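The next part holds the structures, each set out as structure tokens.
Bear in mind that the values in this text are calculations on the coordinates, not laboratory data. Just so you know, these numbers come straight off a predicted model, no measurement behind them. Cβ atoms are built from the backbone, for glycine too; each structure is taken alone.
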Structure 1
Amino acid sequence: MGDIKAGDKAPCFTLPADGGREVSLAQFAGKPVVLYFYPKDDTPGCTKQAIGFSELADEFAKAGAAVIGVSKDTAAKHDKFRDKHGLKVILASDADSDVCERYGVWVEKQMYGKTYMGIERATFLIGADGAVARVWRKVKVPGHVEEVLEAVRAL
């Protein structure tokens, strides 16, 4: 289990993504990457977050950054989620939660008195050098996308 902190080298990954493609951290070498982990496609908070990143997708692109959302949902589910909400971010599928574990976001959660394993909403800003520049854990959706964009611009 990773406890990734600012300054750490970002763990590499290659995952299936929406649109029948594969996405890997290596393909963005030399560019900043916003890597955000979210619990599930088409749930209220996750939808708001994905729409937020999509609405500012052009701003992230102008700042030179790629935005990748990761959940355990299949790439096919991601396609539906993307199409339903007009999303403009890359949606990657970490079905076996390997990448989630390496980034330390596969955690024990509680709901209605039940304990289960799930994805902690977290965002990692990876600099052009491949090192983690900022980490946001237990993300609250309101204002988060704007905060991440400011951090990208400050790199």
Structure 2
Amino acid sequence: MSLLLLLLTLPAALQAQFTYTTNNGAITITGYTGPGGDVTIPDTIDGLPVTSIGLIAFYACTSLSSVTIPNSVTSIGSGAFRGCTRLASVMIPKSITNIAENAFGGCTSLTAIPVDALNPIYRSIDGVLFNKSETTIIQCPGGKAGTYTIPNSVN
């Protein structure tokens, strides 16, 4: 019986690792207080959809090794993961339509920023994050080693 109770209370405990704001029935993650490691952002908190990761929400969370972003999230704020030096894995889901400046700046363990092929706004080429038309580099992962030739399509 106590195992069942633990399983039923686990999601609330995981949700407690996030600080957030509510605006017009949607949640913005504003901070993270958990232990790090592999972190999954919930798609709902208190029955409301998590639609954005706010400005510097995970800033300098050096214990974060991977993050899973649900398809409910449409926006990643400026510096959201800046300085997460152990962040090695992230996938941009098809739902993301806005990635602000320097969202992954200083993520020195991040060697690639893959993007779901169905994302209408972004794509990844050799691990580098571009806009869909490949005219703008959004972010080069901080852990990418070696030389990189900027495609001719970039303005």
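If log10 I(q)/I(0) by the Debye sum over Cα atoms at q = 0.09, 0.13, 0.14 Å⁻¹ computes to -0.25, -0.53, -0.62, which of 1, 2 did it come from?
Derived from the structure labelled 1.
For structures 1, 2, calculate relative contact order in percent (Cα under 8 Å, 6 or more apart) and state which one comes out highest.
Max of relative contact order in percent (Cα under 8 Å, 6 or more apart): 1.
If helix-only ellipticity at 222 nm (-39500 (n - 2.57) for each DSSP H run of 4 or more, over all residues; to 500) is calculated from each of 1, 2, which structure is the one that comes out at -3000?
That value comes from structure 2.
Out of 1, 2, choose the structure whose coordinates give FRET efficiency 1/(1 + (r/R0)^6) of positions 89 and 129 (r between Cβ atoms, R0 = 25 Å, to 0.05) equal to 0.95 when calculated.
Structure of origin is 2.
When distance in nm of label points 7 Å out along Cα→Cβ at positions 33 and 137 is calculated, the result is 2.1; to which of the structures 1, 2 does this value belong?
This figure was derived from 1.
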